[in-house]
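K.L.:
Following this line, the structures themselves.
Only the coordinates and a few stated rules stand behind these numbers; no lab work does. Bear in mind the structure is a predicted one, so any value in this text is a computation, not a measurement. Cβ atoms are built from the backbone, for glycine too; each structure is taken alone.
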Structure P
Amino acid sequence: MSVENMNNAVIAITRFKAKPEDAEEVKAKHATLASTVRAAVPGLEEARLGRAEDGVWIGVWRWDSQESLRKAQELAHSLPEATAAFALASDVTAETAELVQES
């Protein structure tokens, strides 16, 4: 990745809890949401989902720019896929960060 492109990139990190019995549904809804967002808003470069040892889920989405992320965030409120995905989540927190280095 060029330094110029990396300077514009941002990551959005979402942490949430979900019931253990909903794990497969969480993964399926995350995949569906990522596909829907990619089709609607250019700029989503990666969408990863992990689960920490304490059971907290962590979504890390990499965007080509803050502008792409902003457009997706505005759209998300009207997407049924977002509503369905977040219906499984509790204790949701989100943050964004400018990507400054890759090693």
Structure Q
Amino acid sequence: MIYQFRSKAGPDVIMLGDLTKRIFDILGRPLEPRGILTVEHLPVLITALETAILKDLEERSKTQDEPKESTEKPKLTDRLGQRAYPFLELMKQAKAKDEPVMWGV
């Protein structure tokens, strides 16, 4: 499924269901077909996503620093920060302009 997030504060962000589900799990929110992230909740949600991105980066740097015992390369293709960046920026812009983020409308 594809989700389109909108806010008057910035451009629309379109994400596939797998990434959207992953982000909403991080945010601790259920993923509904439609909904709203209110201005009051945005600071906490932004912090939660930024923390998860930093944790992901730390885990990746540890994986790259470990001595390679096998010839297989670690799987580092699914970078949370890179994939979640547009959504994180939309939330930051919405917070700055006191606008909610909506989807499915």
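K.L.:
One of P, Q was used to compute mean projected area of the Cα convex hull in nm², for residues 43-90 alone, and the result was 3.5. Which label is that? Let's see the in-between values first.
P.N.:
On the way: P: 3.8; Q: 3.5.
The read-out was computed on structure Q.
K.L.:
Let me ask something else about it. If distance in nm of label points 7 Å out along Cα→Cβ at positions 51 and 83 is calculated from each of P, Q, which structure is the one that comes out at 2.7? Provide the component values of the computation, followed by the final result.
P.N.:
Numbers: P: 2.7; Q: 2.1.
Going through each structure in turn, the value belongs to P.
K.L.:
A follow-up question, please. Using percent of Cα pairs over 23 Å apart for the comparison, can you identify which of P, Q gives the largest number? Numbers along the way, then the final one.
P.N.:
On the way: P: 26; Q: 31.
That would be structure Q.
K.L.:
Looking at structures P, Q, which one was helix-only ellipticity at 222 nm (-39500 (n - 2.57) for each DSSP H run of 4 or more, over all residues; to 500) calculated from, given that it came out as -12500? Provide the component values of the computation, followed by the final result.
P.N.:
Values: P: -12500; Q: -16500.
Traced to structure P.
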